[in-house]
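For reference, the structures are reproduced in the following blocks.
Any read-out appearing in this document is the output of simple, stated calculations on the displayed coordinates, not a laboratory observation. Remember, predicted model here, so these are calculated numbers, not experimental data. Cβ atoms are built from the backbone, for glycine too; each structure is taken alone.
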Structure 1
Amino acid sequence: MRAFVFLTAVLASLLLVAGPAKSEEAAQSPVGSWQSVDYVENIESFKPDKKSWQGELFLKEIEFLDGGRTSLAFRWENDWLLHEDGKTKAQYYIRQMDNSMYLFMPWLSGDVAIRGQKPWYYVLKKVSDKTQPSGKEQTATHGPQGAFRAIEPVDSVKEFDDVRDRDLSKLRPAAVVAVISTLDFNKDTVWPDQNLPPGKRPEKLLEEAMNPGLGVRALHRQGITGKGVNVAIIDQGLYQDHPEFAGKIVAYYDSGCNSESSMHGPAVASLLVGANCGTAPDAKLYYAAAPSWLKDSSYYAKAIDWIIEQNSKLPAGQKIRVVSVSAAPSGEGSPFEKNQQMWDQACARAEAAGLLVLDCTRHHGIIGRCFFDAGNREDPSQCLIGMHPGDKVDPMDDRVYAPSGPRTTAEQYQENRFTYQYNGRGGLSWTIPYVAGVLAMGWQVNPGLGPEQMKEILFNSAAKGQNGAKIIDPQRFIGMVRTAKPKRVPNH
């Protein structure tokens, strides 16, 4: 079983990317082993003694072999990289600096392939003139933000490991079976060739974890699906054509991502309105993309102001009800470094406009994470709270806990390539859209209820879980929503 390989965007016509003019010196042979050391906007900006790129280098290493072959999904010929799709061609450069050889390889993202922008370059340092057959093969897939991502073999695996885009084919099946339900994996994960037991097969786990559990699908069978309810998400960018949410995004706004897709965006969208994964599969979604990696809350404030503006244009009865924000743009423990106050101010504006904002902040958030019981996905009282299943922690009285794992979510880094990832435990980010979808079902049943009344019912309907934790109980919640009388909001 081999992973399906995507190195670049598949183009309708030949893409040729040429860089700066070559010198007249004799061409250097690339044959040998190269390891990534940096990622730069242009070749001239590279400094061997000072790394420019502070993020992860998704492309780890390459071997250039005799005869034009490489360890990845392309060939080389006369200073050119030729992708196996037959439609993509890009020029690489080799330069000697400080007694070392460096290869500059252009990154052919969608911005380059589709929008005609200039490529950035992976910088790889030559570590051997000869290839070293180590028994570890490496293929490539299209990773986060369109970057190259190598599918690398692993020598061992333990509980809760992230094995997305990893090759487990050399491991003993028994070692994989023992932990597979706790892992993070996707459809590019390579598994042992031997058949795994029926209940431990990755495709089976993927399918089962699409189910939101806790009786949500029973509500869907009753026609309670969030139909007629508008919701919103602020998160990283996404393509809008994944089958989980295609046709459900009413409007899309980018506050500063300038990116095509991400890991996070498709996941949270599918958990809210996904056809298979979502708690409210028939709700309509207003989506605002925000660059969380910049750690600047002003982008999130812009996003929520856009949602407020969109909401102001909607007639009564079609207003946006809830905003799902799988981030903590302010407060204690927030990773955001700039303009935190702008988020709190924007939340106040949203609430004044009648929107319920669910986020991950400690001072404003109301949601905690829990885990499905391995033997009973439908019983909320059996859910376990904590950072890991089985943790002994005291619940917070001002939190309703919702399941973060195991869950399956949409995954898409490339247009027209639709796939899924499985998360053995997930995170708080997965719980926010889950709860937003349950609330959307409530508003379908009783649209006259206000946001504060919905929150009150959410807490009052919660099941009693581990150590007295309040676990979201969608069926009991809907039952109480049905009979609730809208409260009058006093005029001020």
Structure 2
Amino acid sequence: MFKQLVTTYKETVIYSLGNLSNKIVGFILLPLYTSYISVHDFGVLGLIEPLTQLIFTILSLGLNSAFMRWYAVEKDDQEKGKIFFNTNFVLFLNTSVLVLILIMQAEPVSLLLFSNTDFTLILKIAFANVFFLVVNPIIFSTLRIQHKPIQYSIIRAGQFTINLLLNIYFIICLDWGLLSIFVSQLVSQVLVFIYFLPYYFKLIRLDFKPKLIKEFLVFSLPLMPVGILNLIIIMINRYFLEYYDTLESVGLFSFAFRISNTIKILVIESLTLSLTPILFQKLAEKSGKRFIQKNFIYGSFIVMIIYIFIASFSQEIILLLAQNKDYYLAYQLIPILGLAYIFHAVNYFYYVILSYAKKTTKILQATLITAIITVILNFILVPYFKIYGAAAINVFSTFILFVLLYIFSKSVWGVYFEINKLVKMILLSLIIVLINNIVFSEVSAASIIIKLLICLSFPVILYPLNFYERIEIEKISQLFSSFLKKFRNR
């Protein structure tokens, strides 16, 4: 099993590079954005992005998850081609019609969100981009199932490069401001779609199967409201901030959210890219439960390390990335927002278990309860605590969802997750982050070195807390001895 885990995490690293190259463009360009885009306009971006994600969630119908569920376990190539065709048929037909309607309604949407029509063009481009956001993931999922992480990463890297260069050109040379971000995204998505056209013709087996489509939708439609409710849980606080405060507050919150979201991009999304098809396959095997248990802990461990570093150096990160002092206060929000991703990572494993067991209604119940609580918390906390209340709500909500999913998945699967180890990691990471942000809050070379050493102590301190199993200690010792041997031989 250890070899399987090593193989899985090797793929994760490759997927991480590809996924990182595509998603991190917004992070790399933050110094450029903060130089040319005001906090107010960043707030506009912070409201349009959740809207497009909501539309994407509705139009995708949760079919990517259904595709993964059926395609990953199918052995016959002809049947796989039929699954591929029927999935794409529904998505192309559904998305093209509704996106056209949305583009025609961009002006009233701008009036509703911003009380003016200044952002009509941006909304039209954002809506057009949704079409490609819906249809492109299916072919990427095919590459994941076929275990082609290098090809996946090369394509993602190409998309990243195009997006990056276009952003720089449009912002600096043409001075398009906020519009640059949306045009760059659209062009890069269109080019990826064109590149994949030969693959579509190669994989498709033309055989319309209404019964198969019905099976997909029965499985996936409960996931669509789950996606909508997850967006409410994570994003609705921005709209409360606009109502109870200002667009500048939304901009500050969105800026901090982008930086903390690096945890999701670096680890969580990369883990899900490599693990999802493997976990579905392992759940069908008797030995699969142990495999999932260990991935639960190892995945959480990696997320925790990234969180500790980002949360501990939030002030230094902001000073490095923000070219406008109006953005500086965002560093106070990063440790709070980042904490939510710890529970987000854990919840992924519960999603997989419940999805495999075809208990997606349980996921719906958990997210519905959490969404209702989230809305109530926004009414209570945001009017009084503004951006800090909004950030705290993200943590409370993901924790509530974690508790509910744990209860439901345990009743379905009946396997003990090592929650005691998870609790040890969370408590230790919080202690480290608090020490680094309170005791060593001054930005200086000395404090950076001390904080770095404290962060690196995380896996060491876990040893006396009985975190590691005997076989894990043996494997770590072997890897360390092998490294020393190679080093000495040089």
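Here distance in nm of label points 7 Å out along Cα→Cβ at positions 398 and 446 has been calculated and equals 2.5, so which of 1, 2 was it run on? If you can, show how the numbers build up before the last one.
On the way: 1: 2.5; 2: 3.5.
Of the structures listed, the value fits 1.
To which of 1, 2 does the computed value -6000 (helix-only ellipticity at 222 nm (-39500 (n - 2.57) for each DSSP H run of 4 or more, over all residues; to 500)) belong?
Computed on structure 1.
With relative contact order in percent (Cα under 8 Å, 6 or more apart) computed per structure, which member of 1, 2 shows the largest figure?
Structure 2 comes out on top.
If mean count of other Cβ atoms within 10 Å over residues 38-45 is computed to be 15.0, which of 1, 2 is the source?
Value 15.0 for mean count of other Cβ atoms within 10 Å over residues 38-45 corresponds to 1 out of 1, 2.
One of 1, 2 was used to calculate semi-axes √(5λ) of the Cα gyration tensor in Å, giving 33, 31, 23; which?
The structure behind it is 2.
Say we calculate Cα Rg over 2.2 N^0.38 Å, for residues 262-437 alone for every structure; which of 1, 2 gives the highest result?
Evaluating Cα Rg over 2.2 N^0.38 Å, for residues 262-437 alone on every structure, the highest lands on 2.
Tell me which structure, out of 1, 2, gives 4.4 once distance in nm of label points 7 Å out along Cα→Cβ at positions 62 and 470 is calculated.
Traced to structure 2.
Which of 1, 2 yields 1.4 for distance in nm of label points 7 Å out along Cα→Cβ at positions 54 and 254, as computed?
On the way: 1: 2.3; 2: 1.4.
Label of the originating structure: 2.
Compare distance in nm of label points 7 Å out along Cα→Cβ at positions 102 and 270 across structures 1, 2 and report the one with the greatest value.
Biggest value here belongs to 1.
Out of 1, 2, which has the highest value for distance in nm of label points 7 Å out along Cα→Cβ at positions 78 and 430?
Comparing 1, 2, the top value of distance in nm of label points 7 Å out along Cα→Cβ at positions 78 and 430 belongs to 2.
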